[in-house]
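Once you scroll down, you'll see the structures, which are given as C-alpha cells.
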Structure I
Amino acid sequence: MSDAPSLDADAARRATEALPNLPRDESGPVFREPWEAQAFAMALALHDKGVFTWPEWAAMLAEEIRKAQAAGDPDTGDTYYRHWLATLERMVAEKGVATAQALADYHDAWARAADRTPHGAPIELRSEDFRSRSC
C-alpha cells in the first residue's frame, strides 16, 4: 500500500493547466516523496472547496519562492514542494481555515511523534503528542 494519496485525475489536470510551473511529466504531476503528493492533494481539495482560486495560489506560491530565493534557495527545483507546503500553511492561516497556532501545534506534535518512531515505521500522531514539550 502506497503512502501517496490517490489523486483525482481531473482535478490534477486542472491544476497542472492552471499552474504552468508545476513539476510534471506526460502523465501529470510528479512527486519525489509521498508528502509532496499529500500536500498537492490537500491544495486540490481546498481549491475544490472554494478556499482559494488558482490565481491566488499562484501569486502566493510565487511570493514564497521569491522569499526563499532572497534567503539563498538556489532554486534547483528540489525545494519546489517545500514552497508549496509553506504556501499551503500560509493560505489556510490567512483564509481562516486553521490558525497559525493550530499549525504550530501540529508541527510540534509531528516532531514529537517522529522522535519516538523507529526509522522506516509510519509516524502516527497520538493525543499525548499535543502536550507541551516542557511538561
Structure II
Amino acid sequence: MDDQRPGTSQADVEHLQKMLAESGYSRKAIRLFIEKPHMGTIPDADHVSEMTGTCGDTMSVCLKVQDGVIRDLKYQVLGCPGAVASAMAAVELIKGKTIEEARSLNDGDIFRLLEEIPAQKHHCIQLAVKTLKKALDEYARKSD
C-alpha cells in the first residue's frame, strides 16, 4: 500500500499496519483506514450532515443525489481507525444505490465488509450508519 502523505515512509506504513492488525483490525479495515478512498467533501453536494458519537468521534457526510440515486458520497471523519474504516465501508456499500436501498444499510453490513475490528470499536460502525441515515432523512425532508 502506498501512502501519499509527504514524510511517511513505507516502513512507517508497515509499522502502522502491524499495530492495527495486532489490535484486531482485518486487512480490509486497515486498507480502508490507510487509503481513505472516500474521504473528503463534495463542493456541490446536495446535502451535508454531521454527527458526533458518544466517544467524541465526529463524522460529516456529503451526498450527491441524481434521480433518487446516490451518485457520490464522501465522509469527513475526526476519529479513530475504526471510525474511518467504518465510514469508508459505508460508502463502498451504498454508492450507486437508491436512497431507499441506502436506508436499509445496517451495522451488520458494514461489519461483514470490514471482516473484523476490535469489539470496543463497534460503536464506530453504528456512528457511520447513524450519520448516513441522518443525512438521508434530512435530504428527504428538504426534497419534499
Structure III
Amino acid sequence: MKDERKIEILLKFVDSRVTHNSNEAYAQYDEVDYAVEQEGTADGYEVYTFKHPNDEVCISENVYYYDSELPEVIIEALLDGGVVIYMDEYMYEELNIENELEMKFEEFVEDIIKEAIEGDIIITKKETEELKEEYYVEDEE
C-alpha cells in the first residue's frame, strides 16, 4: 500500500486533516483549528507560529524559534483527533510531516484494521488484507 494512502487512512481514522488552502484557514477560519506559519521578526530572524488563525500571537505559547519541535506538536494535535491544520505545502514538506505520519501509522494499524473489519471505517477489504499482511496482524477469533 502506498504511503500516501496510509496517511489518508490514519487521518481519517483520527478524524483530522491537513489543508494547504489559505482561504479555508483565513476566510473560513472557524473551520480550521490551527495554522502553522513561518514569520519574520523585526530584526530579520525566522520563527514559526502554531495557533488558531484568528488568535493573536502569544510568544510563550505559539512561537517556535526552531522548527525541530514543531513537527511533534503538529503530529500530536492531528493524532489527538478532530482537528484541521492549515500549513502551506512548502512548510508541510520542509517539516517532514508526511514522514512523521508514516511512522505513526504503525502505532494505529491494529485499531484501524479492527475498525475496518467491524465496518466502522471505510477502507476496502483488499486494503485491510494488505495491512494485515504487511504489519503481521492476525485475525481475532
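Could you tell me which structure in I, II, III was used to calculate relative contact order in percent (Cα under 8 Å, 6 or more apart) as 16?
It traces back to I.
Out of I, II, III, which has the highest value for mean count of other Cβ atoms within 10 Å over residues 8-15?
Of structures I, II, III, the maximum of mean count of other Cβ atoms within 10 Å over residues 8-15 occurs in III.
To test your reading of the models, identify which of I, II, III gives 26, 18, 16 for semi-axes √(5λ) of the Cα gyration tensor in Å when calculated. Let's see the in-between values first.
On the way: I: 26, 18, 16; II: 27, 16, 13; III: 34, 15, 12.
Comparing all candidates, it corresponds to I.
Each reported figure results from applying straightforward, stated rules to the coordinates on display, with no laboratory input. Because the structure is a prediction, the values reported are computed rather than measured. Cβ atoms are built from the backbone, for glycine too; each structure is taken alone.
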